[in-house]
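Please go over the structures that come below.
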Structure I
Amino acid sequence: MKFAVNPSIEPDILQIGAEGTKIIIIDDFAADLDEVRADAVRVPAYQEDGRTAYPGLRAVLPDNYVQDVLAVLKPMLQESYAIPGDLEARSELAYYSLLTKQESELGVMQRLPHFDTTKKHYYAILHYINVGSFGGTGFFRHRPTGFERVTEDRRDIFLQSASAFMAVRGLPEPKYINSSTNHFELFSHVAYRPNRLVVYPGCMLHSGLVSANVDVCDDPAVGRLTANIFVDFN
């Protein structure tokens, strides 16, 4: 795939939630989004990644896409998140992601907001690709604890509190979470827009704001297709 980042990108850096966590939004990120779409459709097979609980199918991103994205974003992340200069950026996972799982197929953890990691300098990079009225990405606050981020020192507290809440109040409904519930509050969201790229710390509680009758589709040419890179500075 021939890929280039739009040289005229203008990052929008926001601080969201009570904890003031920074997220980065960049519109019109790829110079030629059609080339990215064409490459995604050419992938011979999408499959479950076997490493995450993503409710759909994935395919490995091309190396040049990953390298070019990280080359542009690395200095931006280092400045925005005060990442020490001696830490190296390493791509942990890099996929095209196609949301395919029906609500009746969801496991309990897929019906809740989640965090990717408790690591301090680990970031999710999300690039919306296909055109469509798809759901964006929501950021949630855990009502019992008030946590918006699950850091290493909060992990056990969060997991114990969430388990205790569900033991008393019951499991979440068998559907995607796309609004506030009695367990989690949706406090901010980023709307889906083709060629929009979003960056956020992996410890944030988040979820795709999925509408099952719109977003669930197994065709990479027309479904809710994103490119996802998870990068760790260590």
Structure II
Amino acid sequence: MLSAKTRAALDSATANLAAHLQAHPEQNLADVTYTLQAGRRAFSHRRMLVCRQGPEAVEALQMPDPKRVLTNVAEGENPPIVFMFPGQGAQHVNMGLNLYQTEPVFREQIDLCAELLQPLLGLDLRAALYPPTDKLDEARAQLNQTVFTQPAIFATSYALTKLWMSWGVQPQAMIGHSIGEFVAACLAGVFSLKEALTLVAGRARLVQQQPAGSMLAIRAEEKDVQIAVERRPLPRSGE
């Protein structure tokens, strides 16, 4: 993360950082990024990128691709933050695994959710989220079942939010799609975590019990759909 009082100063700081990293490849990139974040004042003109190694950072800083190196101007000290939570379909095995291994707050919340869910699911959710290598296929099959999918998405979103909040990022508003709405409601104090997980697990179980179906989405205005239906009536049952 870089910041400066003007765009020209920001460009100069970017070039200086690239030159420094190139001249000192022995320096730990994590230490450099920590110093930039925690040891420097924050000004309005800001730039950030995500990278893994020094040479990767140098290349990105020397030829900044706006899709990768993000530059913007902060309008105020505390810009409003909105948390948005996903619905079913965003799940995958090992989602959040690195956070679970390295961030105590995230791990504590996942563990708490898993313990509260175990009597409701008959399964330790962590076995489906973070399986050993020899059980990846089994875990993928479990995580694709709605009865486990929805609790897994809830737990991961909830734990991630608690992690952000522990870092001082407080939302002014929250919104979610499907299961994400329950995460937002729980965090907003509509119901407790235990109540939310009971509701989510029950909802997931009921959905799992329904016959398989399909979904149709039409990207058109209502009047256009009505005209199309009038011109070509929908087929009757069995046709």
Structure III
Amino acid sequence: MSSDTRRARPTIRCLVDDLGLRLPPLDADLGELDHPWLDELRRSAPTSPQAQKRILSIAHPLVYRLRISSERGATWVDAANDIVWLCAVHRREEDSGGDAYAWFAKLHATRELLPTADDILRFRAEAVIRLHRLLVSDLLMLVTRALARPGEELSSDLGEYLPCRMLVLSSRGFDEIWCALSALATDGTHVREQLRDLLFAALEAHFPGAIFETRSDWPSGQVGWWEAVRLGLR
């Protein structure tokens, strides 16, 4: 069985201690960093742990190995979050106390092998940043289309998640930029007010010379109770 949505990520400890990389800012996806081990992890993640051998020195949870040259990696499938984690990397030195499998067992014994609460927090923070970027990009694309088609109300599900309406009215050298964002996502769940505020702020920043205000009306019809409306004049 394969998963097209499964993500591949290193734990923070593995990234810093084993791969020797610096922890980048939150706007960087740890799973997309450029490194041979992460390339190999991404390649195997959709079908992991198929075609991988278990690390037998660890009875539970089930941890599997990856191999690049003389180095070995330990991976774990986090079904709850749909992630394959690269938990550790070490050089293979058979019959040595510094062998990779001895290193993996030591990390497991000290509870340092599997991802921690900090790893999950980092993953969720990155997801929020990715969503915000996608929503802002779709919002600005929609307003660009609306400016090219004045008088025509356009609608779109930003990021296939947040319904939005846009209308531009042009008269006597001025543009009225109307934007309505829904409080209900496409799946029926609630959209946080803070997220909508961030999107309105991005819209205002896109038109630095415009004056924006909150409105409770809409020029071509009714405003739903679930919609928040902003009007920009430029």
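If distance in nm of label points 7 Å out along Cα→Cβ at positions 27 and 203 is computed to be 3.2, which of I, II, III is the source? The value was obtained from structure I. Kindly point out which one of I, II, III the value 2.8 was derived from, the read-out being distance in nm of label points 7 Å out along Cα→Cβ at positions 83 and 107. Computed on structure I. Comparing distance in nm of label points 7 Å out along Cα→Cβ at positions 131 and 155 across structures I, II, III, the highest figure is found for I.
For helix-only ellipticity at 222 nm (-39500 (n - 2.57) for each DSSP H run of 4 or more, over all residues; to 500), the calculated result is -6000, so let me know which of I, II, III that is. This value belongs to structure I. A value of 3.6 was derived for mean projected area of the Cα convex hull in nm², for residues 99-146 alone; which structure in I, II, III was it taken from? Going through each structure in turn, the value belongs to II. Computing percent of Cα pairs over 25 Å apart across structures I, II, III gives 60 for structure II.
Taking relative contact order in percent (Cα under 8 Å, 6 or more apart) as the criterion, the largest value within structures I, II, III is that of I.
Bear in mind that the values in this text are calculations on the coordinates, not laboratory data. Source: prediction; values computed, not measured. Cβ atoms are built from the backbone, for glycine too; each structure is taken alone.
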